[in-house]
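What follows is calculated from the coordinates using simple rules that are stated; it is not laboratory data. Note that this is a predicted model, so its numbers are computed, not measured. Cβ atoms are built from the backbone, for glycine too; each structure is taken alone.
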Structure P
Amino acid sequence: MAGPVLVIGGRGFFGRRISEALRTSGKEVLTGNRVSGDVALDLLDPESIEAAICECRPGTVVCAAGVAAAADAADDPAGCFRVNVGGTFNLLEQLGRHCRAARLVFISSAAVYAASADRLPEEAPTRPDSIYAASKLAAEMLCHQHAAAGRRTAVLRVFNLIGPGQPADQAPGEFARAADTAMSLGKTEATVKVRDPQISRDYTDVRDAARGVAMVIEKSATGTFNLCSGKAVSLEELAGVFGEAASGPRPFRLELEGSLPPRPGDPGTVTGDPSRILEATGWKANTPLRESVADLLADLESGAAKPEG
């Protein structure tokens, strides 16, 4: 009988949704976290990984842990590589020693791709332009070695996520908090500073993306897959959706002020091609952006607990 799914980082923004989607699909799920979870697990502590794996005997391991914010990675490059690369190495070493039959699903990032105005398929060139992106690509290389040893491995390159519980260090989370604060003060508008209102990203509802992870596991898909909607939305357009979702008896407007300095290596447009994951699993993003934004605002207004990192 296949063992449970061990979700490392299962208390974070994405990891929590992955755990929920897997349970909904009928899987037994255990979360592994450094601070809290079903099992104690620290990617920087090989002994804790060994103990967790030997205790759980997972059939599948989802690695959704690590440094997830580009700003945090830039502030501590060495720490980012210790966790995202060294931690991945520790995990793969312990899986190879104690649980070779377990399937691995590694959560990577679209940041590994070279900048392009075109839709990005999985074969598109990679050229990480940030410490965070470089750490993710290096971790992917370790996963490819793991797969080359005959172990079932899937790497999911996740594009921008949006939805309830989103951290404030991501644009939708920042927009939501600005709107929520303004509305709580009785204001009908708010202003957020950005680098360029025309920067465009491929947003997928976090619940859709989590369902995609569950379907990759259900279909036993291996290889590298984009997890994305295939549609680019500018920050200006996103702000308009927030204005629509926040409007009640009185219209609300979220203004963007393009006064922040540009970030080196930050592409103007990022759009993924989801064709491969659709063909392999039947998954596609289907939550309208307006619904994702409305749910994010409602979650914030309700005072729901912030997910752990």
Structure Q
Amino acid sequence: MMPETPCHGDVFHIHQQFEQVANGLARQAQGATTRHIKLEQKIAQAKLTNSMTQKLTIQQVKAKRQEAGLIARAQDVKILCQWFSHDVLALAGPLLAVRHELFDFIEAELQQREGKQYPTIRKLRKALHNQRVGEAIPAEYQLLAFAGVLDRKLADIATAFELPLQAVRDVCLLHRKYPTSNTYWQRWNQLQNQLSVKFYDVMQSMDAALKQTPRASSMVENLNSRLRNYFFLRRSLGESYLSTLQFFLDHRCFLRSRLPERVGKSPTELLTGRPHPHWLELLGFERFQRA
């Protein structure tokens, strides 16, 4: 809707795909366990009736092997998914170079676990590789581009407050902890003692830096769902209709929002920080007002 608004990487879809693969493997492992239990019950019954066969023994060995393999893969991929979410894609995280190392490690671990029996793992690994360093993807739109942007912002904060970069990074990492946890406030007290009077200003600058570093297309996905409500109004959608719809949605004020600061403001006002007249007045019309 506003092409000049930056979006440094799209972490939404790849994280969703990773979770889908992990959940799919978990379901397969659960199914293998169920089949193994039913086979064990069948074998126990066969032993009672002296009808145990070599075929059942072979099936038992195969079922155990398949169950163990699926459980191990499901657990491994789940752990890799958690690492990927918490250490690679998290906004408040390590340096871009460290994220690259972790990313490559996760990709290598997935490659060891892919195969003909697990095409979803192979597809996920390829998607990770392509979005990380895809030649067709400009550097500013690659998956981890947001981390480079954040690193530069942290360096600017360190320069502005004349602090070591690691101290500013520690304040950034504080945002990884839950504000309701004891560890958050223990670390908060440590950083406050370390930075003294600069701590609160650095925290404010850090909050602004994190909020102003877009890293997902979730806003676009939300917008697409809203646009569908307007498409049924016309059989064909021309450029003039889409341009008018874009203008309307960019300048229409939010009537309600979970964030109080958004109520009564349009997307353009929120993104630019500058007020504007009603969208009808911007088009040259005069708004009707009751006397």
For Cα Rg over 2.2 N^0.38 Å, structure among P, Q ranking highest is Q
With helix-only ellipticity at 222 nm (-39500 (n - 2.57) for each DSSP H run of 4 or more, over all residues; to 500) derived as -12000, matching label from P, Q:
P
Candidates P, Q; distance in nm of label points 7 Å out along Cα→Cβ at positions 14 and 70 computed = 1.4; producing structure is P
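For which of P, Q does Rg and Dmax of the Cα atoms in Å, for residues 206-277 alone, calculated from the coordinates, equal 17.3, 50? Please report the intermediate quantities before stating the final value.
Numbers: P: 17.3, 50; Q: 14.4, 48.
It was calculated from structure P.
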For which of P, Q does distance in nm of label points 7 Å out along Cα→Cβ at positions 30 and 150, calculated from the coordinates, equal 2.6?
P
